[in-house]
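A.B. asks: Take a look at these structures.
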Structure I
Amino acid sequence: MKVGILALQGAFIEHEKIIQELGVEVVEIRQRKDLEGIDGLILPGGESTVQGKLLRQLGLLKPIQQLINEGLPVLATCAGLILLAKTIDQEETAHLGTLPIVIKRNAYGRQLASFDSDIDMRSIGHYPAIFIRAPYIESVSDDVDILSVVNNHIVAVQYHHQIGLSFHPELTHDTRIHQYFLSLIQPSSQSS
């Protein structure tokens, strides 16, 4: 099994360390050829506008979008969730647009408004979530599963093979979310 981690900007190293600790091969995605042979993809936190711009400049946007639409499992955190969203509140264009949700960027305010919260997450249980300039999900289509809600805001969803989180599981010592993501990959990687 091999997991690609978008490594253009943001908190990709932290995800990489966790995936390697779980015994899985990692490749940093910086150009199109890096996408070859990956069984799953992580879109990390960071600056979604910068990441989206770089995806377009490097010719990665359409190939990643196609892989996701073909069933590639994805874990997207914070900015990565914004990249996946079909609609970004008060913005005309989306990036990958593969996740049928409406997202509100920087919904919790500036960096100083960052916070930790012990959330209840379906399929995981209690989880120590870290929110940093986090977005939240304003609405979802009927076929999107809501995994967690904090203060009446949706902060975690799953849509088939796509997991989207407003928070940063890579900044905790709890690997359960990454393990859950890897469990989505295992059936498809058997055929690779």
Structure II
Amino acid sequence: MTGTVRYLTHPQVQIDPSLDVRHWSLNTLGAARVAALCAQPGQLRATTRVISSTETKALETALPLARALGVTPELRHGMHENDRSATGYLPPPEFEQVADAFFAQPDTSIRGWETARAAQARILAEVNDCPCAADQGDVLFVGHGAVGTLLYCALAGLPIDRRHDQGPGGGGCWFAFDRTRRQPAGGWRPLEALLSADR
């Protein structure tokens, strides 16, 4: 695929209930996965732009990759994860229930969360606000799972549904789309699939 744009989610994080979720860092496994991709960029070698959310876990994914690729990262405050500050940290079982409702009722604010519809419009606007000229090489957006799923649904012309999520495992997945047609080229894949030079 020529002129590929990719959306990559940060991998596994260190869960710390005492810390604002936006400031969580990658855990040992997440950092190791990023380091492996930095050492063997594979399909990312043609990347000339790295555009990232400003949340800590996204930056800890994007900045090492940008250094490895020799590009200056572009930071976008509007690429943050869906705003869950109304509840803060939720234990995993409770979080999963609220996240299910977030996707199932996209026009409703679940317990004060940003609505899925609003988060989708925001992430789509952020991506659309970063024009990707054909002569610029590949582009890598680095962000988060929920808004990444909402972006995937928008680009694929699908209704908002958690069935299109990156799936279990803690993140570190990506999908690609052509900069002209704006259609995803397949579904989510683990970042390890990028290690190969095969596109």
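Since every read-out is calculated from the coordinates, none of them should be taken as a lab result. The model shown is predicted, which means the values in this text are computed figures rather than measured ones. Cβ atoms are built from the backbone, for glycine too; each structure is taken alone.
A.B. asks: For structures I, II, calculate relative contact order in percent (Cα under 8 Å, 6 or more apart) and state which one comes out highest.
C.D. replies: Details: I: 19; II: 33.
Max of relative contact order in percent (Cα under 8 Å, 6 or more apart): II.
A.B. asks: Comparing distance in nm of label points 7 Å out along Cα→Cβ at positions 61 and 141 across structures I, II, which is largest?
C.D. replies: Working: I: 2.0; II: 1.2.
When distance in nm of label points 7 Å out along Cα→Cβ at positions 61 and 141 is computed for each of I, II, structure I gives the biggest number.
A.B. asks: Here Cα extents along the principal axes in Å was calculated and came to 41, 36, 33; which of the structures I, II was it taken from?
C.D. replies: On the way: I: 41, 36, 33; II: 44, 36, 25.
Attributed to the structure labelled I.
A.B. asks: Tell me which of I, II gives -10000 when you compute helix-only ellipticity at 222 nm (-39500 (n - 2.57) for each DSSP H run of 4 or more, over all residues; to 500).
C.D. replies: Among I, II, the structure yielding -10000 for helix-only ellipticity at 222 nm (-39500 (n - 2.57) for each DSSP H run of 4 or more, over all residues; to 500) is II.
A.B. asks: Among the shown structures I, II, from which was the value 2.8 of distance in nm of label points 7 Å out along Cα→Cβ at positions 37 and 165 calculated? Don't jump to the answer; show the numbers that get you there.
C.D. replies: Details: I: 2.8; II: 2.0.
Label of the source structure: I.
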